[in-house]
Structure P
Amino acid sequence: MKKILAIIAILFFVLIGLIYWSASGADKKMVTCSIENFEDIDKVDFRKHDSVLVAASTLYEGDFIKRLIQGENYRKAWSTPVQVPIAYLDTLKGGMKVVEEGGGMQTQSLELDGKDDITYTLRSVVKDPEKLIPEIAEKLGLENIVVDGISGQHPYAAMLVAELANIAGVFHTHPEILFIPKQERLGELNEKYGNRLYLLEYERKSDGNWTDLKNVEKIIDTDNLQELKAEKGADLSIDEEVFIRTRLFDILIGDWDRHSQQWGWAIQKQDSGYKAIAIPSDRDNAFFKLTGLVPSILTNKNIRPEIRPFEEDIVHMPGLVYPNDRYFLIRVPKEKFIEQAEILQQKMTEEKIRAAFKVWPKAIAELDQEEITEKLLSRRKNLKEYARSFYEIIQERGELSEPLKGSEDIDIPEELMHCFECLDNNK
C-alpha cells in the first residue's frame, strides 16, 4: 500500500512539474499579428500595397510538453501566414468613422459608422485574455494556462461559419478578414488598434438595415427587444423557426458561447404587427478545440459544463442550453425543433459543407478542413436527436426566475422577465 501511495505521490509531483514547464514557455498575455513580408513596418507605406502576408499570432507555438499538457488545439492555424487585404477607413465601404471602442472579455473592437446609417464593428482576431485570468492563477504563476486556452479558438472560424450559415439559411454578420494599418482616422487609437488583424462585421445593432429582409425598421440588441416587447405587447413576436434553426446550427458547429448579449434582432414590419428575427454575432468559439491533459480536466462537464469542445458527438447537451433559449422557446412545441433539424439535415449536404471551406486561405484549409468536416457530418447525422434533447432540457428547466444577462437594469413588466410570451398571456 505504501508503495502505491509513493508512486501516486511521485506521479502527482511529476504532473505538477510538467504543468509548470508547459506554462513557463511564454510570459506574454497577448501578441499581435506577425507580418511576414515586411521587415520594418514603420517604414512601409501600406497604401502602395493591396495585401499583406501575416500570421494571426505566434504566441501559441509550443514544444512537445506544451502540446501534451495544454493541447495541440489550433496552434498551427494561428501561426500560419496568410495573405490578407489591407484596408483604410476613409475608403472602406465608401468611408467609415470611428464611433467608440467596444469589446467583451477577450475581444478588442471599434464601432464604426458607415453610409446609410449602417453600423459596423472591427473585432480583433488576436484576443486579450487579461480579464479572464483568475487571481489564483496569477499567484500560482499559471496565467499561461488561461492565455494558452485561446489557441482552442480558430482564428478564421467566423469566415467559415458565415459560409455554412448561407447554406443553412441562417443569418450572420458577414465577417471579412482585414489588416488595418496605422492611419489618420484612427487618431489617438493608432497605437492600440493600428497594424492589427481584424474581422470587419456588421454590428448586431444598427439604425440602417444591412440584411436582405424587407421592411426592417432597425436592428436591436436583446435588452432593447425586451423593452420593445413591453411597448408593443402581442403585436411583437419572434420568428421561432428562425431562432430554433439558428440554435441548432450553433450546436452543429460547436458554438457553445451563445448568451443573450450575442444576438441582434431585425425588427420587421408585417401586416399583423412586428416580427423579430434573430441574428447571431461573435463566432469566436465555433469549432472550439481543446485537447491536452489540463484542458480535458477544465472542460469536464462537472467543472465547466458551459465550455464544450467541438467533437464528433455532443457529450453534455445541458451545457449548451442558455437562459435565452428558455426565455424565447419555452412554449414552442417539440415538433418545431424536429422540423428545423430535418431542414438543416437536408440543406447541409456533405458536398456543400466541403465546398464551404473555399472561404479559407488554402494553407488554413489544408490544416483543419478534414477534421472539422468529419465532425460536422457526424453531428448532422444526429441532429434530430440533439433537437429532442435540446427541447427537453428547456422544458425541464422551465421559465426564468431572474433577468437575462445584460437585462438586469432595464424597466420591463415582471412577467416579461420570465419569458418573452408571458406578457401576452397575462393581458
Structure Q
Amino acid sequence: MNFLQFFVWGSWMMTLGHYGFVEKQWDGAEFGLVFSTMGFASLLMPTLFGILADKWKANYVFAILHLLFGATMCFLPLIDNPIPFFWTLLLAMSFYMPTIGLNNSIGFKILKDEGKDPTTYFPPIRVWGTIGFIVAMWITNIFTKEWGFGQSIKVSFIISAIFAFCLSLFSFFLLPTLKKEPIIVSNVKKTWTQKLGLEAFVLFKQKKMALFFLFSLLLGAALQLTNAYGDSFLQDANVFEIGGLINNFSTIILSVSQISETLFILAIPFFMKKFGIKNVMLFSMIAWVLRFGLFGIAENTEIGFVFIISSCIIYGLAFDFFNISGALFVEKNTESRIQSSAQGVFMLMTNGVGAVLGNIIAGLVIAKWFEDPTTHVKDWQGIWFSFAAYSMVVALLFAVSFKYKHNPEELRIKN
C-alpha cells in the first residue's frame, strides 16, 4: 500500500516544474498556480474524506479515491493551457490528497489491531512509500530523457494513472477489513459538531495542538518548494549545461533525496523517544534552512555537485522528521474514533493552507523579483536564499513559542 501510494505521486510531481516551465513555457505565476493544486485540494478534501472514513470503511474510501484520481490523470496530457490544466489537476489532487492521511490512519489502525506500537512499527513500513517514490522517479527519468525513451514528460501522468488503478484494486481486495470502533449507546444529546463528524477541529482549543497545527501550516509552506522548483533548477541550461551530468540526470540526482528519506524514516523511533516531538520538528526546520541554502550556493562545478548531493541528503531529515513525526504526534494526542479526521486536519494545515500560501506567494515573488519577464531566466540563488531565510524565521519562532515537555512514556502504545 505504501509503495504504490507514493509511486503514483512521485511519477509526475518532481518533473511537473520542467513540464510547465520548459515544455509549456508557463511563467512563474502560472506555474505557481498549477503547483498550488495540491494545497487547494488539501484545504477541505482530506478532512471531509477523513470524516467519511471514520464513519464508513476507510480502505474502501481509500480505494475509490485512487480509482477517481487515476481516471482524472488520464486527461492531463490532452491539455495545453495552464488554466484548464489547473482545474483538471485540482480535481485529480482532490481525490489524491485525502489518501495520504488515510494511508497513515489505515496503517496505524491495522498495527494497533495487531497489538503493535505504531511509533516502532510504522516508520519501517512507511519506508516502502519512499522506495515507491524513488522507483517512480527513475522510471520517469528513463521514459523522458533523450538517453532513454525520449518521451514528453506528459507520459508521467499516464504512468501515475496506471499504478493508481493497481492500488485501487489492491485496496478493494487485499487490504484487511478494518474493525470499527464500537458505538456506545447514550442518552446524551449530540452536538452538531459531533453529528457532522467535525470533532477533530475541537483540537484547536488545546494550546499545544493549536500551536502544533499553526507551525504545521508555516512549515507546510516550504515542504513542496524544492519539489516544485528543484528539477527546473537542475535542468536550467543557464546554470547547468545541456548534456552535462547534472542536467541530464536531474531526476535521478533528486531521487537521492528520497533515498535519504529511507534512512531517516528508520531513525525516527529513536529520535522521537530520545529527543521528543519539539526537538524532532526543530531538527526538521533547521534542515530546511540547509536544504535551500545548499541549493543556493550550488554551481556547475564539482563542489557545486557536492552541495547538490548534500542538499538531497539533508532533505530526508527535513521532510520525514516533520511529516512522519507529526502524523505520529497527532495519533498519540487524539482519540481513536476521530483518527482519520485528525490526520485530515493535519493534512489540511500542511499540504492545504500551508502549501497554497507557500506555492502562490513563492510563484508571485519569483515572477516579481527573481525572473526576467521576457526571457523567464531565473535568479536561482536569490530564490533559494529567500526560501532559506523564511525557514530560519519559522525555526526561531518555533523554538521560542512551542512549549512541550518531552515525556517518553507518552510514546508507548495507546489503547
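Each of P, Q could give percent of Cα pairs over 31 Å apart, but the derived value 44 comes from P.
Set P, Q, criterion distance in nm of label points 7 Å out along Cα→Cβ at positions 236 and 380: the highest-scoring structure is P. Ranked by FRET efficiency 1/(1 + (r/R0)^6) of positions 68 and 148 (r between Cβ atoms, R0 = 35 Å, to 0.05), structures P, Q are topped by P, which has the highest value. With helix-only ellipticity at 222 nm (-39500 (n - 2.57) for each DSSP H run of 4 or more, over all residues; to 500) coming out at -11000, pick the structure among P, Q it was computed from. Going label by label, the one that fits is P.
For which of the structures P, Q does the calculation of relative contact order in percent (Cα under 8 Å, 6 or more apart) return 29? Going through each structure in turn, the value belongs to Q. P, Q: which one has distance in nm of label points 7 Å out along Cα→Cβ at positions 260 and 300, as calculated, at 3.2? This value belongs to structure P.
The numbers here are math on the coordinates, done by the rules we state, and not lab data. In this text, all values refer to a predicted model and were calculated from it rather than measured experimentally. Cβ atoms are built from the backbone, for glycine too; each structure is taken alone.
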